[in-house]
Structure 1
Amino acid sequence: MRLVRVGVAGVSVKVGDFEGNGARLRAVIEEAGGAGCHLLVTPELGLSGYSLEDRVWWPDVARRSWDALQRLAESCRGISAFVGLPVHHDAMMYNAAAFLHEGAVQGLVLKRYLPTYSIFYEGRNWTAWDEGVTEINGTPAGDLVFRLPYGVISAEICEDLWANRAPAMNRVLAGAEVICNLSASPFVPRKNVQRRRLVLSSAESLACVYAYANLLGLDNSRLVFDGGGFIATPNGIVVEGAILSKAYWALATGVVDLDEVARARAENSTWRQAAARKDAAREVLRIDLRGSAWKPAPVSAFAAQLPESLFVPEPPGKGPVVEAEEYLDELFDALVLGLRDYFEKVGAFDRYLVALSGGRDSALCLLLAVHAAKALNGGEDGDRAGDRVASVYLPNDVYSSTATQEAARALAEELGVPFQVVSIAEESEVALRKAVELMGGEERVAPMARQNLQARVRGNMMLNWANSSTGLLLVTSNLSEAAVGYTTTGGDNQGGYSPIANVPKTLVERLLAHVARRDGLKSAEKVLAIPPSAELAPDQQDEADLMPYVVLDDLLFLFARRRMSLPDCWRVLVHRHRAFDPEQLRTWTADFGRLFAFNQWKREQLPVALKVLDLDLDPKTGFRFPVTQSIRDDLDELAAAELDLT
């Protein structure tokens, strides 16, 4: 991982107070450096003040700004910063973002778009930079990108973000992985929501890290700037700064993984096609500053920013991204809609069939089926939903518990769904006898085969049930099980449609609990009180067979969605799950890697399934993973990996 700590600062400045503004910017730089920042973004025209109006024409403004900039540059050792100021060149005045690095001014990125609408009159005083490069005060200026030891960065200024042909596009095609926006965007209520949307959209479309900093306070006499700031990656907002702070500057920092940017670009064919056009970035100057050393940001800081659930967006610090309840409602509604439409558009079924186990997965599937049945025929048949869903509990008396049967019955009854109990004990005994006969002795029947034969008995019975009742048999396996092959081929992965195959176990539990709480479903409490178990062996529990689902799902997201190496997955886990011993987490990470790689053959055979999340393991809808492969080197690297607990 290329972990880089980025800071965005809202700073209150005063027009023409070059010494005072410089002192505040220096204080912010020192605070950011003390916080371990590699890169700091400060507001537009922070050295001079934004609301210069016609004072910009006095020659001393550009000269004094430049002098203050050079003094400020001396503070930038061990940290790089973008600072805004006016610069004079060939009788023209330009709005510039100066890049300070290793005690010197390394280049000037110039503003391209000048707003002359609403309260803005920038076209009166400033000249818009067209494209290409020049030299100002002996320093490269124009369209620049900077190659640093940790990656490639560039900048833009305020309105450039709002333009429909943002100059950042050519800069990212020239290699920039971080775009820094220096802004002086005046306050109006809720405007920060609009800025957030633009920043996040730019990070997604440009496949980059986007760092936005805004001016704070009253720099002249009329305009109020609300500060704030955002750091975004293609996967979402990392950190959001406070708005309307009463302090004279406000710093927000976050750790980004630039390898995430590289992966996003490599995997996106549209991005690759754009980058392949060699003329796209011909006017951008690349300045190489890779000679200096850098120490990556700590993994602990990166891990601390991650939400509790990697699958459910949550507020990163201040300001909500997506409210969790809204997210869960939308997810549930999408699953219901897909299940309803599949049923209607295939047109071959009379009812939904669900084999209840008393566990979370089948309970959620039954809930989805009931809601989908209510939505059939545009919702006009809602009062017949109980006739369009049926359920069964298939116990093996040796292992099935009273608790799971009671939980299954209570759920079906509360939802008004027909419920029956059909034992598989006799059929399981016959299957075991035949397995002994086939293997030539009971001792030769593998323990796993003893478990799986029960699931296969159930699978056959459920398929026959579907044949006889013209029913759509729902497969109740989830994404976590698919990832590690915790399903029985010919058993619980058999059926007509798999509605939750794209939902990981921890999200299944959270979604079930949310809908039950929202709808006042009391019977779900019995389901949620029982530890997850396949009930195929004495006292069996899923998490004892595998690992805690919170760990498994984290590994699933980090490895399969973020494409992290197994050693990096382990390092993040150590900081997210401090209740577990690091060596135990290393063992679980290795187990996950082996199981994930070795069970692609099972994923190739899974039934038709709904896709609702970005992370998708279905080879039919986007996940192309080799069936036969070696991960020996990955496991060796994990075994030898060292841990930094700072």
Structure 2
Amino acid sequence: MKKLITLLFPVLLSFAVLAGTPIKKSDLRILYVGGTADIDRRACTSNEEYQAAVKARMAAFETFLKEYFNSVTVVNAADYTQAMSDNYDVTVMDGTPKPIAPEYMDQVHQRYLKPAYLTEDFDRPMLTIGVASSDLGSRIGCKNDWYCRCLAGDAFDWKADHPIFNGPFKVKMTVIDKPTPEEARHYAFAYDREMPKTLPMWQVQTKDFQIDENFAVGLVSRPDGYEDSPEAEIISGGVSSKSLKAVAIGRHGNFFHWGFAASPAYMTEEAKPVLANAIVYIAQFDGQGIIARKYNETIATRASIKEFVYTASEEGYQEMVEMNDAANAIMQEKRESIKAKQAKGEVLNEEEQMYLNMPPIPMKSREEMLQLIMPQYFAMFGTDGDAYARYFDENRDYLYGGDGRYSLTLDEDAKSLGIPNNDIRLIDEAIKMLEAGKDVAKGRRILARYTLADFATPEDWRAWFDKNRSNMFFTEAGGWVWLINSRDPGVNDYKGWELRRWQAALKTPETTDAQPVAVAASREVLQDGRQVVLFKVKIHPGYHIYSSVAPGEAFEAMKVEIALPEGYEKQGILQRPAPLPFNTKGTMMYEDTVVFVQPITGAGAGTVTCKISYQCCNNNICYPPAEQTVTVQLN
């Protein structure tokens, strides 16, 4: 880790001139990583034309940066490696580097991971431009996610007292009242006050895609849960097709999100010093990486309640009908235009042919819509919009959104105790259950659900909690968990938590007295790109199998074999859970459920074969040695 920069505004040594105003340059060392253009790639007739546009954008950024900073290095994203950022005070990321881990898609479980470009321990200051925020941050849990690639050229609702608007470079902002974006009215249910007709706005770009065809489009990030951890801040909104709260400029840890897409060639003179100030500002967060990791971009938060209630209402459905009718009217108008062109004997392109043959979009009934969008709640309340509202209002404190779907589930455990899940007393009470030996299963569920920790004894849980209680915070965007406000390695163990959740999700067949052992296996790709084979063994209550057998004992010791297909290799040894003592001679056993973990590397299709041989016994009977085999298909 580089030494933490202690001065926000470095020594200013030399001068440049911008628009007739002297600019004292900063001595911060800047690495600019380019690779995108100010125009849409699809608008270019050739790759050569697009690459020329990329070079023009890189040149515009180089000129801009050298007007504000003494030391500027420019590279193409294709040549960037993470280690390069160690040699600079700030990296300005405006392109997509080569991935260090590939994208991953599991259609069966509807799971998708974007490619990884940085490791999770990356803590160097980085300012990301437009979609680079999501590209670089998604895999490592940055809150600068892809809410919508629909940011235009004006900012609003900025925090005027924020440092980026106040120095070190002088800022002048011309503020003009402009109409509130029409699309934002679709999100009026989430707005805390009456939707205004106009908003004070400040122009960031001289061009934007809403006016200039094929111009670069900016990115807004989701506002819900953005500021629920101490290392994140929303700085400004911007004109987009989403909520007025959408994040156009923000910071999460050492990552600064500049969502506006234009290069300095198409930025206003007023915006340039703000961007330069943002680069200076993020430099002070050297070594201050992400604490709360938002691995699931669409995770529901308590703010989602407003949308759920509105969607279930008659008013919400009628808005859907109106939007559907408007879309059909636009399509019909386009079809008529295409028919007129066809009547003149003009040749239609592929897109026009598609529109010509596209039928009107059918509108589902309210019942069908609720069944599709909110099946979990529809089963309880049907089309009774008031019942939805009452349910969410009554259970707001006990709803849980950390199961990976865009939904909120009632946590019966928290409700039974009458303690909200974002109240630290819930963790204390769960540990008390373990200490008292009462409702132990409930206490363990609460701790597994709302913390990243995992301890074997109540004493360990108590020591951990007493040590960290005053420094803990609750994050919904970061997984609906209590975290410790610390960046020390291992303190907030997301990796271990993720692995335990995959282990818990793996289901085995049910066991019986006649078949006391059941097995299941899976291959999982973890958030950081690691692959593991999980082999779960479930043992019927009252029974055990032998992990190891002491000399002179007649029992059969368990053996686990995992065979990989061509193209894959084992990464280290098989990770085994700690066994329990069976007797004083040294024989060890497993009870209940155990999971064996084999890290692997490789790619391609094939079959993993997992086999266990064992002897299962209880206090009355020992079955003959047996074996079971399960397979996992890789693709």
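Values in this text are rule-based calculations from the coordinates and carry no lab data. Quantities reported herein were computed from a predicted structural model and do not represent experimental measurements. Cβ atoms are built from the backbone, for glycine too; each structure is taken alone.
Just a few scattered comments:
- Entry that produces -8000 once helix-only ellipticity at 222 nm (-39500 (n - 2.57) for each DSSP H run of 4 or more, over all residues; to 500) is calculated, selected from 1, 2: 2
- Comparison of 1, 2 - label where distance in nm of label points 7 Å out along Cα→Cβ at positions 121 and 233 is highest: 1
- Structure from which -0.76, -0.85, -0.95 was derived, log10 I(q)/I(0) by the Debye sum over Cα atoms at q = 0.16, 0.17, 0.18 Å⁻¹, for residues 33-160 alone, options 1, 2: 1
- Structure (1, 2) behind the derived value 28.6, 96 of Rg and Dmax of the Cα atoms in Å: 2
- Which of 1, 2 yields 4.4 [distance in nm of label points 7 Å out along Cα→Cβ at positions 145 and 601, calculated]: 1
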